[in-house]
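Okay, got some structures for you below.
Since every read-out is calculated from the coordinates, none of them should be taken as a lab result. As the structure is a computational prediction, the values presented were derived from the model and not from experiment. Cβ atoms are built from the backbone, for glycine too; each structure is taken alone.
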Structure P
């Protein structure tokens, strides 16, 4: 399976279905070595609460002491009330996974994206829809979204309640 993933490096693909979004998310997560960057409306359980994705994230952060996962959560209410396997994982590995809530003045962006290191990206313009792109090796495109993420990340504060929920 790893050989197949490497063979698509450098290509851009279009996704249109939930299965394609899940597959693309998994593919991008698998290439991350030091940093996974997520911008999500509500931690989309259909994508981020999947056992295969969670296992990939867990392996990445536990196998590398320097690995980090940063998550910006635009609408935390659903995660807080329904619970989330991703949040449970974040609570167990707090030194590697940090979740911040997007401040209200930055919540206009309805997109969802996941960036591996500074090169691979899955991006959906509307988080409520599955259509989007996957780019496996384009540092310029990844950097554009990382810069946007970093601007909002700095303006946001860590949300302790996300880690403490369901204790």
Structure Q
């Protein structure tokens, strides 16, 4: 699902067998408890009310259902550099949230947060830098929360 009819059209063209719909995360048009899992990647940073969207997801998830979301991470240790150089990489304005902010949104919407994991790199690049990064992440798990993107796994509680 995407709010953009153009992007929905492109998705349908690239994946003809997939069910892709135009819709708004603030007003989901699905019945209550329709899904076992909801994946929302790179969406919350574009919304004016993330808690509203997460609350909508909670309504369409079955009891015990899972939600996986990813967002740009303002706690990324290179965030200030990115902010100063972002026009080269991302010409569109979006909101970068801190791990604590997203954690609060997830809890306000009534989810049980189960896991936070970093995704992408701590540092742009590959080769020896990427190998050193992987070693650093193994030796110091809190670095997961300093990566460029954060992945949150949450569950709709079994009891209300």
If you rank structures P, Q by distance in nm of label points 7 Å out along Cα→Cβ at positions 30 and 62, which sits at the top with the largest value?
P
Have a look at P, Q and say which one yields 14.7, 43 for Rg and Dmax of the Cα atoms in Å, as calculated.
P
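Quick check for you: by distance in nm of label points 7 Å out along Cα→Cβ at positions 94 and 150, which of P, Q is greatest? Let's see the in-between values first.
Working: P: 2.7; Q: 1.5.
The structure with the largest value is P.
30 is what came out when relative contact order in percent (Cα under 8 Å, 6 or more apart) was calculated for one structure; which of P, Q is it? Provide the component values of the computation, followed by the final result.
Details: P: 30; Q: 26.
Computing relative contact order in percent (Cα under 8 Å, 6 or more apart) on every structure in P, Q gives 30 only for P.
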Given -9500 for helix-only ellipticity at 222 nm (-39500 (n - 2.57) for each DSSP H run of 4 or more, over all residues; to 500), calculated: source structure among P, Q
Q
Assign the value 2.6, calculated as distance in nm of label points 7 Å out along Cα→Cβ at positions 14 and 134, to the correct structure from P, Q.
Q
If you rank structures P, Q by mean count of other Cβ atoms within 10 Å over residues 102-109, which sits at the top with the largest value?
Q
